[in-house]
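Structures are listed in the sections that come next.
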Structure 1
Amino acid sequence: MARLPDPHEIYVTLDPAEDEPRARKHALVAETKRAIAHIALLDVELVDRAELDALVTGMRAIADRLEALPSLRARGGLASAGGPDSALLERSGIAGRSNPLASPLHMWFEGDKVRGWAVYDEPYEGPAGCLHGGFIAAAFDDLLGFAQMASGQAGYTGTLTVRMRRPTPLNRRLDYEAGVDRVEGRKIFVWGRCHDGDELLSEAEIVFISPRDGSVPR
């Protein structure tokens, strides 16, 4: 059985410098996200079928063009690419600046705590006008995974508990905070909260399990 990658490599928390090539990729991501939002909200009952067919053809051409370009798959994928491309803040589907799936969730350390914020629009909708619960949980998984680094250890998610206190609105700035509660051997206990202004929307607790080999963060 292949050994799992070192979680300290998975949770690289350095914020990569936005050099010229990376800035252009971020611009590509921004335009892709615009397209995703427009597609999600497209009223197909009112759009001409020929226009829809033309859009499919155009998107297929873009996908084919992208498929022909150099890919991080050659380096084992996003988490294994090494360097800036493997940083959580660059690749994550929740927080990654280079990932068009991400809102993104912006995160940074303030002392031994992590702060963050995000704005989710219609492609992330669950109940009408509200964020899908799966994205609420996923955001906490990323946020608390980032926060666990303050413990001096890093592990994989063992147990994630999320409490939804209020519906989480779309198209509003949400503010996050997280921190390490305690460490018991290989177990790292981390907490997190999400607010809309002064209103608590949701909170979470995670138990991370560090590897048996006792890897030390770099």
Structure 2
Amino acid sequence: MSKPKLLLVEDDRALADLLIWHFERGGFEVRRTGDGDEALMLAQEEQPDIVILDWMIEGISGLEVCRRLRRKERTGNVPIIMLTARGEESDRVRGLDTGADDYVTKPFSPRELMSRVAAVLRRVRPALAGETLSYADIEMDVTAHRVRRGGQPVQLGPTEFRLLRHLLEQPGRVFSREALLDAVWQHDPDIDARTVDVHVRRLRRALNEGGRPDIIRTVRSAGYSLDAEA
């Protein structure tokens, strides 16, 4: 499956660079501009799958860019998420009425924005909504069932994949063996806590292949967590 195309319209260079880094790691192909007129031109040149659009940009405003994208046949149905420092309800309503699909108020975390993008794509472009989880140097493509660490593929069995996915969803949190049994094995009566230990060892071995540092922390009498500082 080809990468989803994201058009980022943001004139704050530092914020734009941060978002580009996160979205490219998340499997997106990103084009960026800080200028409203150029944004319209880029959207016509190559139709994006989603647009992240700052309200306050150079040239015409983000609100007017949104309005014009909605008027054109080629981009009329492209999902748009607006970014703004304007948090008033009237501004949010105005942005949504102009045609934005969602509205994120600054400051925000890149992770929050990525979740919003995934939610919008699930609604309007389900084929593009492949879920990607990442922590430290680990990346998991849930849809394609692939895991990479430091850019290198990691071979996992189905149970280890489910176990890693659960840990990746809340990195740093310590999960008891009972909690992992419930989440990964749905509390199968034939599985006991020692089985969790066996699969954690297998997961560790796969992730640490090639002498990479151990990222799974064992907490005595408590359980396990994914912890880059382990």
Inset, instruction - Out of 1, 2, choose the structure whose coordinates give helix-only ellipticity at 222 nm (-39500 (n - 2.57) for each DSSP H run of 4 or more, over all residues; to 500) equal to -9000 when calculated. - result: 1
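When FRET efficiency 1/(1 + (r/R0)^6) of positions 41 and 193 (r between Cβ atoms, R0 = 25 Å, to 0.05) is compared over structures 1, 2, which one is greatest?
Numbers: 1: 0.25; 2: 0.00.
Structure 1 gives the largest value of FRET efficiency 1/(1 + (r/R0)^6) of positions 41 and 193 (r between Cβ atoms, R0 = 25 Å, to 0.05) among 1, 2.
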Inset, instruction - Using distance in nm of label points 7 Å out along Cα→Cβ at positions 73 and 201, single out the structure from 1, 2 with the greatest value. - result: 2
Legend entry - Read-out Rg/Rh (Cα atoms, Kirkwood Rh), for residues 17-56 alone, computed value 1.22, structure in 1, 2: 1
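Please compute relative contact order in percent (Cα under 8 Å, 6 or more apart) for structures 1, 2 and give me the label with the greatest value. List each step's numbers first, then the result.
Values: 1: 19; 2: 12.
Top value of relative contact order in percent (Cα under 8 Å, 6 or more apart) goes to structure 1.
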Inset, instruction - Compute FRET efficiency 1/(1 + (r/R0)^6) of positions 81 and 153 (r between Cβ atoms, R0 = 25 Å, to 0.05) for each of 1, 2 and report the one that scores greatest. - result: 1
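Values in this text are rule-based calculations from the coordinates and carry no lab data. Just so it is clear, the structure is predicted and the values come from calculations on it, not from any experiment. Cβ atoms are built from the backbone, for glycine too; each structure is taken alone.
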